[in-house]
Structure P
Amino acid sequence: MKSLKRIIIAMALIMAFGVSANAQIKFGVKAGVVVNDIKFDKDIYATDNRAGFTGGLMMEVNIPIVGLGVDASVMYVRRSAKITNTEMAIMETTTINNDYIEVPINLKYKFGLPGIGRIVTPYLFTGPSFSFLTSKKAIDDAINNKKFDLSWNFGAGVQILNKVQVGASYGLGLTKASESVTGIDAKNRCWTITAAYLF
């Protein structure tokens, strides 16, 4: 957790430096699709991926010339999955829809391409994502959601005409997202594809 705190502080300093250095600051709206894969630490439960959705607001701070920046978002996220208890004589399947307010903070690097940089700019990003459960805590009689979920995002995308960003990311769950009454833990693994429009 100490290393995570250092990274977050570094991102905050980059954002603060960027603001003081008259960096480019943009706001936008973002929406997309989330495919959630819940990983239990034992094989008692099997899960099937299901598509959910996400949408919200974002802010991007870019430091001129170097291509480095930070973007932060406040997103509503619906994560869906099917969970099957494989040890039951008659297997029971539960469909879950978990709702979160998610706050991803990403360090972003944009590749300046000579000649076409104003038209197409690829970028990479990574950073922590903080999710706060807004739906019910109980999935069923045996499994409960945690109120807070921390993950780490890795992603790439492309910016078009300095206005539209299309990106894909993988969120690696770092903390327990759910826990059964028998002590079996689960973590979220999420693929997300988003499109954003910057004002």
Structure Q
Amino acid sequence: MGADPLEPSHPLQPVGHYRLGAITFHWAMFVLVVIVGVLGLLHDSWPKQTQAFWINVHALIGSFLWLVLLARFGYRLRHSPPPLPSDIGAFSRRLSSPTHLALYALMFVIPIMGFVTFIYHGRIFHLGSSELNFGIKKNPAIFKPTEDIHGYLSYALFAIASLHALAALWHHFVSHDGVLARIWPARRQS
């Protein structure tokens, strides 16, 4: 196969590093998960006067996170990740793929459950100067179970993401094997 015309002719990342696109998706999704997660955790703490506003913000950012995830899937179909360094142990190799698969699956399903909960609460997406109204009446038979599932899956995401972050820090500070450095932007050498 020929060279990709969208990629530079010389590699900008050291061998074993992720491409800049993958790094950008990774850290953008990290930031979005933290923001939407904090907003979700604060849901019951908001005053009644502002609760609808913050739920709308939470839903909009969650929807954006889902779209970024879809874009990341598209990017991943086009660009394979670099292989793990050879000095990575069997335990880390066995857990890496299932952990990432669980994170992706949860980030795919959680916003869908949140969307169903949002619209069956009879809510309207406020998009600044416009609105998106699905015309669905409030239906507790649907939104109550989906709201619970949305919450429980979110806690599962927080747990797995925390373990993922701890494993990355362990690789960096204990193993010194360069796994965490693979997802940091590479420094250009002049």
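A short reminder: the numbers here are calculations on the coordinates, not readings from a lab. The structure presented is a predicted model; accordingly, all values stated were derived computationally and were not measured. Cβ atoms are built from the backbone, for glycine too; each structure is taken alone.
Tabulated values for the structure
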| read-out | value |
| --- | --- |
| Structure with the greatest value (metric mean count of other Cβ atoms within 10 Å over residues 44-51, set P, Q) | P |
| Computed -3500 for helix-only ellipticity at 222 nm (-39500 (n - 2.57) for each DSSP H run of 4 or more, over all residues; to 500) - originating structure among P, Q | P |
| Per FRET efficiency 1/(1 + (r/R0)^6) of positions 68 and 84 (r between Cβ atoms, R0 = 35 Å, to 0.05), the highest-valued of structures P, Q | Q |
| Computed 27 for relative contact order in percent (Cα under 8 Å, 6 or more apart) - originating structure among P, Q | Q |
| Structure from which 52 was derived, percent of Cα pairs over 23 Å apart, options P, Q | Q |
